[in-house]
1. Comparing mean count of other Cβ atoms within 10 Å over residues 26-33 across P, Q, which is largest?
2. Upon calculation of mean count of other Cβ atoms within 10 Å over residues 34-41 from the atomic coordinates, which of the structures P, Q produces 27.9?
3. Taking 22 as the value of relative contact order in percent (Cα under 8 Å, 6 or more apart) derived from one of the structures shown (P, Q), identify that structure.
4. Any idea which of P, Q comes out highest on mean count of other Cβ atoms within 10 Å over residues 2-9?
5. Using volume of the Cα convex hull per residue in Å³, for residues 146-185 alone for the comparison, can you identify which of P, Q gives the largest number?
Structure P
């Protein structure tokens, strides 16, 4: 069994369920090291004291906050744990909400939650079944690695998962951040009708197994080609932006191509 990233308890009402937190996803991208160009000399990074030039052991590193007045406030990891809600070992449920009410922009990363001991399995299973029956997810806070997270705990087929969420203050307003945003498009006219027809013709059920990381496959092929001394074949260039004067024709041709296929 994989090792838990974090261990603690889910707390709702007066009920406490000891659980472990496990990664639910993995990165299958090809990993690279850094080398100096023209050599096979690895580039490595070390934790260096900028005053002495000496390397510092990881266990001797603490955190510091620059208060802006030239003073650095040193904070020990143990001090961060002491002030954490639930002493860093509790997923404190504050409410149960409908999953559809959460905008996807708030989702960060997914983890699995599992009982830490066999005797905790019954309470875990009861919570999972009750959440699935009511179609609700638990909104909670917990602390991991010196940071507090907002999270959503949900149940599917008897297994609890935890999605870390962004706080509202962390989500940027696009109208404050982005230039060149247009006014809402006119929902009348041939162009709108054609765009809607194209979207409907491309509609399909969500099947994640239908999608693959083709770029990673291309990277693997690149490595194989270079190992064998073969010529590297470049992909075609990205399509040019559609000119507004050609928009209707481009939509019509797209719809016709979908119908033909």
Structure Q
């Protein structure tokens, strides 16, 4: 029986990711993986996480979704001109530059003389991997239909949180929406599976080490939030789905 393991925000936490995948592989057979994005920034091992997923992709077992942190990284490296200059540095980009350059650019980072042209050669071997990341896609199962994206889609259509500055892009909601957990109905029949906003921020009473399951008053599964704040010391979580569409969660306490 094939399984699909959907993994929430990693942010360079390679030790925790490695342990989580070990647990999944020991428990399930024939597993494919989906990353909900935000594999880079904030943590120290963005390159190692990237290499692990590139190997799974080479094996035909992996699909990558675009996170807002990957989007900002690509923007900094010259693939778009959406964000303010050096905006990426405010979201952990300097740690990603250090990781991908294997510390070769640390002096420039310390002195504040770093430029995007310095980083470009270090990202080049991985450009196709990141540029190939998808904004969203759906799977139809016999018992559930799931739509996967980094941030999901919230009821405010981008008016919640600080996403409106990017609203000239038709796809920005999928990586920046901040109110998906407030949705009260499925998205055209699909349950949204997303990350982006740590569950502790959307419900302080919820166990921050467990995914957040959002059901409406009728009991329908509207959305699932898999960002359990690993880089903030909580946990890295996966939603493991079988071929019927039934699922369970696997979470690993942060080790990074």
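1. Evaluating mean count of other Cβ atoms within 10 Å over residues 26-33 on every structure, the highest lands on Q.
2. Q
3. Source structure for this number: Q.
4. Largest calculated value belongs to Q.
5. Comparing P, Q, the top value of volume of the Cα convex hull per residue in Å³, for residues 146-185 alone belongs to P.
Readers should treat all values here as calculations from the given coordinates under stated rules, not as data from a laboratory. Just so we're clear, the structure is a prediction, and the values are computed from it rather than from any experiment. Cβ atoms are built from the backbone, for glycine too; each structure is taken alone.
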